[in-house]
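Structures are listed in the sections that come next.
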Structure I
Amino acid sequence: MAERTALLERAPAVAPPPRGLTGIVRGLVRTARPRQWVKNVLVVAAPAAAGRLFSPHALGRLGLVFALFTVCAAAVYLINDARDAVADRAHPVKRHRPVAAGQVPVPVAYAVGGTLGVLAAAAAAWFCPPAVCALLIAYIGMQLAYCVSLKHVLVVDLVVVTTGFLMRAMIGGLALGIPLSRWFLITTGFGALFMVSAKRYSEAVQMAGKAGATRALLTEYTTGYLRFVWQLAAGVSVLGYCLWALEEGGVPSAGVLPWRQLSMVAFILAVLRYAVFADRGTAGEPEDVVLRDRPLALIGLVWLAMYGLAVANW
């Protein structure tokens with residue numbers, strides 16, 4: 001409590017925007033991080049890998065799962081920002097978040113976040129298979145534990161964020177009853193760890209020599225350690241993908257070209273291209289890197305085309 005009070009005393013004054021009902025609603029939407037919803041597209045990963053993405057049943061079920069995961073994530077963001085409101089006011093960027101800036105009252109953020117979490121769990125229990133409901137509840141519980149304490153534990157914080165991405169990739173398969181390949185889980189898990197640790201590394205590089213106001217754990221990591229983690233994760237994800245492609249490629253195929261094996265080239269190029277930004281310390285926002293770098297986007301489209309041809313057995 002004393003630490004939070006000290007942070008508040010050091011924080012520069014921020015003129016709170018007018019609240020009003022419209023302002024509060026807009027603030028709640030901003031706090032739900034619409035830009036982050038793109039991460040939930042991972043729910044289609046397992047069905048796409050199995051070639052079961054475009055049936056009406058699959059699209060309807062995946063649309064529901066995407067919506068439920070988005071609501072769960074929004075609930076966690078609201079509760080996280082309410083809990084960190086004092087600390088965020090000491091950060092040059094985060095102090096403009098709606099809760100920290102006073103646009104959304106802290107009790108309102110807690111109430112809306114809790115309500116969304118309960119409604120998402122209830123809807124999952126009613127409309128989805130038990131495994132999907134259990135995974136969503138586990139995600140909410142894990143993320144709340146992260147907000148309260150786990151984000152202050154070395155290494156565990158990386159594991160929790162990575163597991164959140166892995167859960168997104170798993171839930172689509174569970175919703176459609178698709179067995180999850182061990183190579184799929186390894187590639188997805190370590191690929192997520194690569195991006196998460198690269199983001200932490202970038203934050204550590206950018207905060208070097210500065211007081212870490214809202215992510216104090218960064219001061220306990222060394223940039224050398226975080227570099228080791230993202231390099232290790234990148235290597236394992238590439239290895240897992242190659243083993244999957246070669247294993248599946250050994251099966252007789254009617255395709256014109258061995259698209260699975262060829263897709264390894266695009267996958268490796270994508271990892272190497274992303275590693276450029278990680279090495280520079282500019283991979284703080286993965287979605288910005290992926291969407292704004294044209295060569296990386298082009299490589300991604302080429303990989304997607306090869307992967308689609310492999311799944312279609314062309």
Structure II
Amino acid sequence: MRRILVTGAAGFVGGHVLPRLAAAGDRVAGIGRGGAPRLPEGVAYETIDLLDEAALSAFVARFRPTEILHLAGLASVADSASGPGQTWRVNVNGLMNLVAAVEAVPGCTFFFVSSGEVYGSAFLAGHALTEDSEPLPRNTYARSKWVGEQLLRDLLPRIGVKLVVLRPFNHIGPGQDERFVVASFAGQIARIEAGLVPPCLEVGNLSSYRDFLDVADVAQAYAGLIGRAESLPDGRVFNISSGMPRTIASALDGLRDRARVPFEIRIAPERVRPAEIPLAAGDAGRLRAATGWRPLVAWEDSLTRVLDDARARLAASRETGRGADPRS
């Protein structure tokens with residue numbers, strides 16, 4: 001039986017990947033900074049901050065994972081720009097602490113969730129990139145992930161731990177907070193529908209093309225690779241992407257078609273990123289060859305799921321008196 005440790009288990013993707021891993025009959029444990037999320041039967045969870053080296057090492061030594069899926073970290077490009085120091089502390093210092101803890105379990109496989117953001121300026125080539133493209137990160141978040149990849153390539157071979165690097169592209173779905181563009185649109189629409197704000201939705205640059213996936217498909221990609229851990233080459237990199245970029249405007253149009261009330265659109269200067277990459281897309285051919293993975297959730301269904309989730313979370317927050325916090 002595999003013993004799979006998922007860091008960042010209380011986060012957006014963790015809530016979708018834990019059930020898939022548990023359904024395979026493996027022993028699964030999650031750690032995270034927040035309180036215990038809603039867990040599948042048989043999944044253990046402990047609240048542990050990656051910056052707490054002693055607690056982290058004690059947990060890893062006790063659980064003795066055969067595979068680690070490292071989801072934890074600060075994932076917002078906007079937040080990394082406003083707070084670069086915290087991004088480096090969490091994404092690099094926390095990773096270093098996890099590597100130190102993993103010294104107790106040589107022979108395990110470390111699945112490091114990096115990001116398609118690491119390609120950065122390489123996207124200016126104007127086509128979907130393969131894993132052979134040279135990363136040229138353009139922001140603090142992307143640089144922290146690229147440094148994490150290099151750090152692991154230096155350190156893990158010395159302790160007998162296999163590395164697999166995962167580079168997911170933009171993903172959307174229930175549970176994502178409003179620091180991310182599609183969730184932000186959905187949250188604003190839900191508040192407009194509820195009459196909590198005027199019928200005006202604020203946006204940034206809508207013309208950029210992005211490679212969107214449903215989080216369920218991303219979780220399935222992770223689970224499929226973990227299930228084949230023994231056969232994967234050490235140091236292998238996998239893009240997790242659709243290869244079919246869409247404009248951000250098309251995401252907004254799809255959500256607007258599902259809205260229950262009309263609204264206006266206003267460009268908010270604070271939402272426009274400087275030096276925006278016009279097209280970012282990835283080629284996931286290597287992943288398909290390794291596991292047979294392909295996206296299964298239709299784009300239209302993804303948008304419906306996101307908007308329904310925003311409505312449900314808003315209704316729940318109003319019932320519990322928390323108001324309309326866009327990150328609740």
Structure III
Amino acid sequence: MGRLARPRFSFNSRVAFPPFSSLLTLLSLLSLFAPSAHADKLVLKEEAYVKGPKVLLGELARIDGDNAAELAQVEISLAPLPGDTKQLNAALVATRLEDAGFDTSDVQIEGAPKVRATTLHLEVTPAQLSESLRDYIGGAMPWAPQDALIDVQQPQGTFRVPDGDLQIEWTPNPQYRYVGPGAFRATVMVDGAAQKTVLVKANVDAYAQVLVARRDIQRGMLVSTADLMLQKVSLTLAPDDALTQPGEALGRVARKTILAGQTVTLRALDLPVLVQRNQVVPVEVRTGNVLVQGQARALTEGRVGDAVICANLESKERFQGVVRPDGVVAVE
């Protein structure tokens with residue numbers, strides 16, 4: 001048998017490579033189509049709820065990448081009114097990114113082509129305002145809650161304000177004394193900023209114990225405890241100077257007849273006359289540390305605190321003094 005011929009292979013030790021400059025060009029071209037290792041990615045939502053007053057990108061999209069924090073603060077548009085909605089498209093987002101100095105070629109935008117953005121809001125109802133005013137009056141009035149009826153006229157309509165920390169501040173009419181009808185201005189605040197003012201009316205019917213005549217008190221009669229009693233009445237019906245304590249009336253005299261059941265007022269009473277005209281009265285004259293006591297004739301009548309004219313009993317010389325509670329005319 002003959003020997004098989006062994007195949008022969010020929011190897012070429014020289015392999016052809018593209019020129020080095022061409023290789024660099026190829027790598028550069030490939031890098032243009034390869035995604036950047038630091039590219040930022042936005043995924044736009046179909047629906048978003050925004051705080052306002054401006055719409056930020058972070059409210060419209062989920063953001064990934066090295067510049068996520070900066071991108072989230074980019075302003076896209078003014079927010080719609082509280083509770084209202086507006087459409088914001090991807091093209092607007094790209095424009096706002098460029099306006100903010102970002103290279104849109106480094107930002108990948110995906111997701112919904114349009115975002116339905118709605119501004120968050122709070123609703124302020126008439127019942128809410130009424131309850132707030134009732135609480136304010138209850139804390140501001142000088143009457144105890146059990147001694148007053150507060151009737152608030154409920155305002156008309158519900159209105160919207162931006163979402164946040166809601167507060168209602170009340171300002172009454174400066175002349176209002178928490179008796180009868182009054183007007184109050186509400187300033188609706190959100191996060192410390194005024195949003196709306198509303199005028200709300202209310203009526204306060206307060207009750208208090210006042211002095212009334214237990215029986216007829218004739219003109220000129222000295223008032224005693226037996227003539228008086230306390231009675232709870234509406235302050236809208238009681239006079240402004242109605243007395244509330246028996247001590248305010250005792251020791252005084254009626255200027256006019258006060259009928260039984262009638263409210264006793266300061267105007268209806270007077271201090272009794274302690275010094276009568278032509279009465280000889282005790283007189284004290286003080287000069288420095290020297291006190292001189294004597295008597296004189298009163299030429300005018302007077303009550304406690306009144307200035308009266310007197311005449312010296314011997315010389316008839318006239319002088320003026322002030323009536324003290326003990327009936328003495330004091331001359332300084």
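Each value in this text was obtained by applying a stated rule to the coordinates, not by laboratory testing. Model, not experiment: these values are computed from the prediction. Cβ atoms are built from the backbone, for glycine too; each structure is taken alone.
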Open item on the list: Suppose distance in nm of label points 7 Å out along Cα→Cβ at positions 91 and 187 works out to 3.3; of I, II, III, which structure was it derived from?
Closed with: I
Task: Among I, II, III, which structure scores highest (criterion: distance in nm of label points 7 Å out along Cα→Cβ at positions 171 and 227) - done: III
Task: Structure responsible for 1.56, with Rg/Rh (Cα atoms, Kirkwood Rh) calculated and labels I, II, III on offer - done: III
Open item on the list: Suppose helix-only ellipticity at 222 nm (-39500 (n - 2.57) for each DSSP H run of 4 or more, over all residues; to 500) works out to -11000; of I, II, III, which structure was it derived from?
Closed with: II
